[in-house]
Structure P
Amino acid sequence: MRFTQDQTSSVNVIRGYAEGEIRINADVYHRALIVAADAVREEPALLDIADLAGEHVSRILELKPELVLLGTGRRQIFPHAAFGARFLQAGIGFEVMDTGAACRTFNVLVGEQRQVVALLFV
């Protein structure tokens, strides 16, 4: 019998999402958050897409992503073009989708050991 180490034990995996909450590993979050394979940062002041600012870009860039996912809630809403342009100028992919799609995409990319960061609105 051959054993292999579980590579996901220390990696954040989105276990579930519903309107008003996102479950990452065993923790439940009720506010917007930034999530990477090894970090979760709540963003309590971030209530709407219109609130996105340069400070959020900076917090995401600190995590050194190769791709950024923006989950905008129940439906896809595009932020101001300048927000996504900051990532593109840095050579970082940027995708906007509803939060459910962003959660599923995040899990797939984390499973592939990609440097993905998701900013998720609940």
Structure Q
Amino acid sequence: MNVKFRFQDFDIWKLAIEIADYLFDIADDLEQKRLYRFAEQLRGAGMSISNNIAEGAGSDSKKEFNYFLNVARRSTFENANILIVLKRRKLIMDEQLNELLDKLDKESRMITNFKKTL
């Protein structure tokens, strides 16, 4: 029997996981350069989006779910900031930054729209 949690059907969670995978790849590259703190920060912020969506989906109330969605949305901004810093330090390429900023912007908008359905 395959167990499936409710959040796994949410498009906002699916995109969050896609973003996290990409951020983990960048974090792996940063570790190769011995930039462990950057890598750790990026992984934590990257996981925060999907973690908060999943945690919120388990809430007993819409108000509580909305709180977790707000945290997930704020994490998109945190990730954008980290990526901009990485680009300024020449640790990621323009293409990576632009692609991820587009995905983070889309994720933020999707979370905002999802909240309206609660």
Structure R
Amino acid sequence: MAKKKTPKITREMILSANDIQRETVPVPEWGEDAEVTVTTWSAKTRDEFDIIVRDQIAQGNQDKSIRCLYVCLSVIDEETGERLFELDDLEAMEKKNQAPINRIFQAVTRLNPVSDQSITVAAKN
């Protein structure tokens, strides 16, 4: 049986690949026909997530909402691709209705799966 040959890929192919996914999430609690766009994380955003979680655990702030952190890191402006929220919005986000936050969180975790084990590793590093 012939061995399957691995296709060659170049640096340019990798850097120019559009590998970012987006998903639209309805949030009727925030307005009629309201919806937000969530995105996959860049490598930089994933590192930012790990650092935030590590720092929260190190400071004993595990009470911060992981769902709201996902929302702040992942909801983007559809046209510009820029984040809608800043990390400073976490506290205000924690006071919002849990239903749309949870709906957004579920979409974000489909796009950016993070295991409990990887959170534990981030906390140790």
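Given a value of -13500 for helix-only ellipticity at 222 nm (-39500 (n - 2.57) for each DSSP H run of 4 or more, over all residues; to 500), calculated from one of P, Q, R, which structure does it belong to?
Structure R accounts for this read-out.
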(request) Kindly point out which one of P, Q, R the value 1.07 was derived from, the read-out being Rg/Rh (Cα atoms, Kirkwood Rh). (result) R
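Quick note: the coordinates plus some simple rules give every number you see, no bench work behind them. Source: prediction; values computed, not measured.
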